[in-house]
Structure 1
Amino acid sequence: MIRIRRVSDNTTRVNREVLQQVQDILREQFPSLTSLDIEKIPDLLMNPMKHHFRFILYVLEGFRGTVKAFALISHEPHLKFCYLDYISTARQAADGGFGGALYETVREQAISLGATGLFFECLPDDPELCKDPAILRQNKARLRFYEQYGARPIINTAYETSVALGDDNPPYLVLDDLGLGKPLRAHKARSIVRAILEWKYAHLCSPEYIEKVLNSFRDDPVRLRARRYVKPMNPIMLPEDGKLRKISLIVNDKHFIHHIKERGYVESPVRIEAIRKELETTNLFEPVFPKEFSEKHIRKVHASDYIGYFKRVCKTLAPGKSVYPYVFPIRNAARPPRELAVRAGYYCIDTFTPLNENAFLAAKRAVDCALTGADKILEGRRLAYALVRPPGHHAERRSFGGFCYFNSAAIAAQYLSSYGSVAILDIDYHHGNGQQEIFYERKDVLTVSIHGHPKFAYPYFSGFEDEKGFGQGKGSNINHPLPECITSEQYLKTLEKAAQQIAVFGPAYLIVCLGLDTAKGDPTGTWGLLAKDFDQSGKTIGKLKLPTLVIQEGGYRTRVIGINARHFFTGLWTGQFRS
């Protein structure tokens, strides 16, 4: 299995191992680098303000996390440009096409950040500047590679002037305009070059040298060298917004097999279709087919005896038959009933969540969708949406209820927590008791829930304000129980507060449990949020600027559920990329 993943920090064992491999590749492929240059890579990711740039690391991983290639880019948000510091394959992984895949990802990332161009240095293909024939061949191959993307050296400047008299191989400054076709004005070029030379090479470049280079940028706009290797009509380009700005949309393709046709059962397949129909009217989404994941990811969150029971009882049920819990083991929970149907109450928290032949299959596929979305986030997508049913946020470690069987959000959070800290924001009308119970003693996963007060709203037994976590997890669970009747202003003010709490926690990833049952007229809620309120909610969450996986939970008024979902994601996208 090959995948490209963005590495945010070195706070987890997995990331530390990956960073060690990146440093090994640097030592192997860039022998002129100093130990200090190599050892500071983790610090670049952890302390961007210290280094004036925001650093972003992508790795291309093979089996068991072996790093085949990596790319490190830096982003200057004020001047709106990106700089490619390093891109390299491991020696044993050369000629595998990995460099091209990584460079395309780097371009997408630059576009998603609103960069006007991607800059980098490339050693010269001019025999007057490079005396070694073998190195000259390598330089030509690199410039040929980049030229197919439209990237070419900036000419008529003194950038490639040697810092020390007589130095061989002075680098070109190369510009990839990312297919935007926007000319680079001279004053902007001088500002960018100053940033590169002063912030990245101040230890090498004297002030006099820097001024000499800056004053040489006289062409307005700057000129790029004519193509030498690739025909002009064939550059590889991306649309302005790029793939990384698209919301990865993963729909549970098996949700319809779980269809309870009994009167009054509101968790129906039409919910998904109503949402998908509205989302198709936008151009914000990129459909992604769900991958199949091992059950081991579920077992890291849910108890084995519960998983085994759930799978086994579903296999025993006849088509069209549903079993509802009706016997609950208050007196002797240690000795569950022998009959599987009666044993349902041993694992359930209510009397209205049925078991049927397809419940396990549909719930497992919802988990697959959530994990597929998590993978997209790890690859560098800023936004992903698992449009699933059945929902999951009421499922606890060894119990189901509230139409929920597996806690997809908790399983995705557990998966992502290997790569960095995670915050879960539950904005369903009902308390997210599942993730609270699962992570109550964990400090690496923050759980925040905004919901109707448990004195009147399901699940009634959890969601109180004084439930703040336990042991190492103390302070990592936050509940915002709200009154039965509230105004939009009250709700949005609470959401702002929750967003601030998440920002203070500083997670690497955010998971949003999206409940649309906060809408006006929803049969399971009492609040009155309108489309404009969902738009504002999305903006508030998007402004956190976190890689965000949204997982569908409740929402049962099908006449407006799609409209409200569309407004939420429009706001989320705007907050993430336009605010």
Structure 2
Amino acid sequence: MVRRFTMSGLAVALVASLASVAVQAAQITEDVRFVASDGVSLLLKVGGEGSLETARPVIVEFSPYGPTCCATYGGPDYNYVQVHIRGTGDSDGRFDSLGERTQEDVVEVLDWACHQPWSNGHLGVFGFSASAITIYNSLHFALPCVEAAVQWSGTHELYRDLLWPGGINNSAPAVGVLGLIGAPALAAVPNRLGRNPLSTLDMVQGLGDAGINGGLSHPTLDSYWRERGMRGDVNHLPILMVDGFFDVESRGAFQAYQELRDDGAHLMVIGAHDGVPAGTEGDREAEGKAWFDHYLRGIANGIDQQPKVKLWLADGDREDDLAGDFVRYDGTDWPIPTTHWESLALDAATSGTAHSLNDGSLGFTVPGATTTQSYPTVPSLPSASDPPNTAIVGAAGFNALADAFPVLTEMTLAEPLGLSYTTKPLSANVLSAGPASLELHLSSTAPETDLWAVISDVSPDGTPHPVALGRLRSSYPYIDDARSLKDPQTGDIVQPYGVYDAKTPAAIGEERLYYVEFWPIGNRFKSGHRIRLHVLGLSAASAPSSAAVNSVRVGGPSGSRLLLPVLPGSDLRTALQ
């Protein structure tokens, strides 16, 4: 269709465009110093369209990244407060890694915001990453006037979901987070010196303590970490949780949803840190706006009647997903009801498809003979074997680099020094979504070693594309049976809940059974593709334990196996016949 403009029509279009810009530029903002109950001064940035004299619903965010005012998460019908949490940005006090004192600040600021003239008493909270973690960690306190929340990513348990997954120090994102927090805090030093010189010392000590406590002083899940995890919700808030299958802290939103689903939570797995598929830009923002409109403004837009779980599954790998190749699947719960977990045995029989130390097979037939297969714990290429940490730097240029050099994010370079187990080609598409578990019978030449496992989608040309990751330090062989997720049909443990309270090293050469938790997978394995499991040295982006040679026992009635989730309507057994 060719559109023709008359002069008057063009003038109207220009006026409308200028009016739109004018409306966007009409936000009124102001900085407010809020004094907490312990005397610490926090910087709050308050904003609203046109005038702060108009009482509106208020959306509040608590961030350590020194936010500027104000991202309009719900549009012009809301006022906004963005808080520099203590010891970060231009707020005084000592950063406590989102612990108890920060949580108390959340309560006090919300109570204050509720009673300001620009507030109509209806508050919502927004969070992304650290600001989402702040809210999850605070839900055991009553949050004044808060009626709904939108949370992008964020951890359910900071130890387990981001900084020590599987008991392994996740050093790369930890250093990055400290850098992102520290930069705006250091930039605000002149303001601090003019306002309260001693607060600069507090800021420096707080960030230093965060690095030491997060990376060195607390390697086990102790009371320090329990204060920095979700401890229940006394508010019963309806929360929209937005996440991505390749997100750096994806486990958190899935776990939070499972805990809060009875309060009206919804889970939208489209992307957070990991980016969203092409063609879906704005979808999560629109859903969040509708969520706030419904719960804070009482608009009957039907968002509460939408499917509780919306999934954007990858269609072979992360790069194709970002390019817009994805599969949509909705459900009433997570894991999707009637999901079944297929038990795939690790087999020493050669598949003839992989370039690994063993080139083993993966299938439904349990080998009668028992075999031990060994590999060295050489650190692996992180851009391939560590999809969550790769995804977090994607938007910073790595996605473009991977497009130019695809081998960087394929397992081709990582698998030669590890073990691999590969299925036959699939004769039909198989949808896999849910947590997965690897039961690994393993011994080592070291008392402590790191178990690293990757599930790949192998395309017909033989290229393995990583789609899920499992991690476990061998000093943590125990699981909490009561908190582990089991397949309701078989009783198999399909999401082990590891116990990280204390280390229990193995004797050298002692074989033990390890339950390795995979963070949720969401992928369509297409007809003609294969499924491959890699067992190899941990990513070079994580802090390693001792060098060792690990040996895996396969075959026999209690051999190692992978428990893979299969969605209703897919039949992996038939596809592998």
Original post:
Upon calculation of helix-only ellipticity at 222 nm (-39500 (n - 2.57) for each DSSP H run of 4 or more, over all residues; to 500) from the atomic coordinates, which of the structures 1, 2 produces -7000?
Top reply: 2
Original post:
Of the structures labelled 1, 2, which one yields 15.1 when mean count of other Cβ atoms within 10 Å over residues 321-328 is computed from its coordinates?
Top reply: 1
Original post:
Of structures 1, 2, which gives 87, 41, 35 when Cα extents along the principal axes in Å, for residues 65-408 alone is computed from the coordinates?
Top reply: 1
Subject >> Computed 13.4 for mean count of other Cβ atoms within 10 Å over residues 313-320 - originating structure among 1, 2 >> reply: 1
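Given a value of 1.09 for Cα Rg over 2.2 N^0.38 Å, calculated from one of 1, 2, which structure does it belong to? Show your work: numbers first, answer last.
Working: 1: 1.09; 2: 1.02.
It must be structure 1, since only it matches.
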Original post:
A value of 4.5 was derived for distance in nm of label points 7 Å out along Cα→Cβ at positions 73 and 465; which structure in 1, 2 was it taken from?
Top reply: 1
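Who wins on distance in nm of label points 7 Å out along Cα→Cβ at positions 57 and 265 among 1, 2, i.e. which is largest?
Numbers: 1: 4.9; 2: 2.1.
Checked 1, 2; max of distance in nm of label points 7 Å out along Cα→Cβ at positions 57 and 265 sits with 1.
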Original post:
Where is FRET efficiency 1/(1 + (r/R0)^6) of positions 113 and 169 (r between Cβ atoms, R0 = 41 Å, to 0.05) largest, in which of 1, 2?
Top reply: 1
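7.0 is what came out when distance in nm of label points 7 Å out along Cα→Cβ at positions 137 and 433 was calculated for one structure; which of 1, 2 is it? Show your work: numbers first, answer last.
Numbers: 1: 7.0; 2: 3.1.
Of the structures listed, the value fits 1.
None of the figures in this text is laboratory data; all of them are computed from the coordinates on show. From a predicted model like this one, the values you see are computed outputs, not experimental measurements. Cβ atoms are built from the backbone, for glycine too; each structure is taken alone.
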